[in-house]
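Okay, got some structures for you below.
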Structure 1
Amino acid sequence: MSSKFKILSDQSLHFVTFATVQWIDVLTRPEYKDIVIESMEYCQNNKGLIVYAYVIMSNHIHLIISAKEGYKLSDILRDLKKYTSKKLISEIENNDRESRKKWILWLFSSSGKRNSNNEKYQVWQQDNRPIELSDNNMIDQRLDYVHNNPVKAGIVFESYAYKYSSAIDYCGDKGIMKIKFIE
């Protein structure tokens, strides 16, 4: 793997994307997205995660993040993905309203069987594609990209209207999760 996709400095800003296996549209229900928010908040409060920007789409997540001094960003991401995987599986298994339950669990199980790192299911793709944001142009470009993702997907007309994004924070209002503004 090239150093382009490795975390070399945990305290530097990184643009990170992680997606569900086979790009399955799993994060379509608010309760599933809330699991991701809950986990990110836990990582902020207990594992040294600093979130500057985020968007949770139906099959992937974009983040601009770093780690507090003394924490490893790769460890935080590993724990975030592990926890959300277990919680999402449990929520899907127990959700009587989930019409795609068998199909989703079958896809996660099929992916899990092909990967020796898993016991049963695999929810997230292995890679995170971290890109260190080394200058203001990169930061501005990725910040716009993160916040405009729901607009380009046709979910909302304005980025600040998407609940599961930090775009509203950058427009001067308060979103559902605390962030640290990029200075």
Structure 2
Amino acid sequence: MLQYILRRLLAMVGVLAVTVTFIFALMNFVPGDPAIAILGPEKATVEAVKEIHQKLGLDDPFVVRLARYGWNLAHGDMGISYRTQEPVIKEVLSRYPTTLKLTIGSVSLGILLGIAIGVFSAVNQYSFFDRLFTSISLIGVSAPSFWIAMLLTLCFSVKLGWLPATGSHGWQFWVLPIATMGLPKARPR
């Protein structure tokens, strides 16, 4: 069991390294200059752009920048946010409680509905409702989350006005996001 866990952890590190490298390479080939995006078009003089390039190491070769980014990332340094001038890790951690609430809520909903539907389908095997729940579960698993989110928002926020479409300051704000993420997981096992 311990060997299995270690193999999975090593595989996870490999997948993470490949993903980071791929995304870093993609960002390297995106048109535009990060220095101009940081400064804004009105403040982006040639001297200011050159100064940002030197400060951030944007003049270095791709491999050097990738190695520096990987080293910093491995040591927990994600850099500084250009918008807020705060460490990125602080920005990420400040949003963690909301992510945790959403994750716990959606997984709980998926488990509870999945067990209920699974037990009902097992007791009433091959009935109309068994086939209906299986079909709905198949559609729910196949449908992309953004499509489910749009349908739920359109129905319960726009048309019926029962739930707010945005926000996070009360239980009613959490219903649609939790349902969006939890319903596709609610399938009989």
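Worth pointing out:
- Parent structure of the calculated result 0.90, given that FRET efficiency 1/(1 + (r/R0)^6) of positions 48 and 136 (r between Cβ atoms, R0 = 35 Å, to 0.05) is the read-out and 1, 2 the choices: 1
- Distance in nm of label points 7 Å out along Cα→Cβ at positions 40 and 120 derived as 5.6 - corresponding label from 1, 2: 2
- Computed 21 for relative contact order in percent (Cα under 8 Å, 6 or more apart) - originating structure among 1, 2: 2
- When volume of the Cα convex hull per residue in Å³ is calculated for each of structures 1, 2, structure 2 comes out greatest.
- Computed 4.7 for distance in nm of label points 7 Å out along Cα→Cβ at positions 72 and 160 - originating structure among 1, 2: 2
- Computed 0.00 for FRET efficiency 1/(1 + (r/R0)^6) of positions 64 and 152 (r between Cβ atoms, R0 = 25 Å, to 0.05) - originating structure among 1, 2: 2
- Origin of the value -13000, where helix-only ellipticity at 222 nm (-39500 (n - 2.57) for each DSSP H run of 4 or more, over all residues; to 500) was derived from one of 1, 2: 1
- Entry that produces 22, 17, 12 once semi-axes √(5λ) of the Cα gyration tensor in Å, for residues 16-95 alone is calculated, selected from 1, 2: 2
- For the set 1, 2, ranking by mean count of other Cβ atoms within 10 Å over residues 88-95 places 1 highest.
- When distance in nm of label points 7 Å out along Cα→Cβ at positions 80 and 112 is calculated for each of structures 1, 2, structure 2 comes out greatest.
Read the figures in this text as sums done on the coordinates, not as results from a lab. This one's a predicted model, so the numbers in the text were calculated from it and none came from an experiment. Cβ atoms are built from the backbone, for glycine too; each structure is taken alone.
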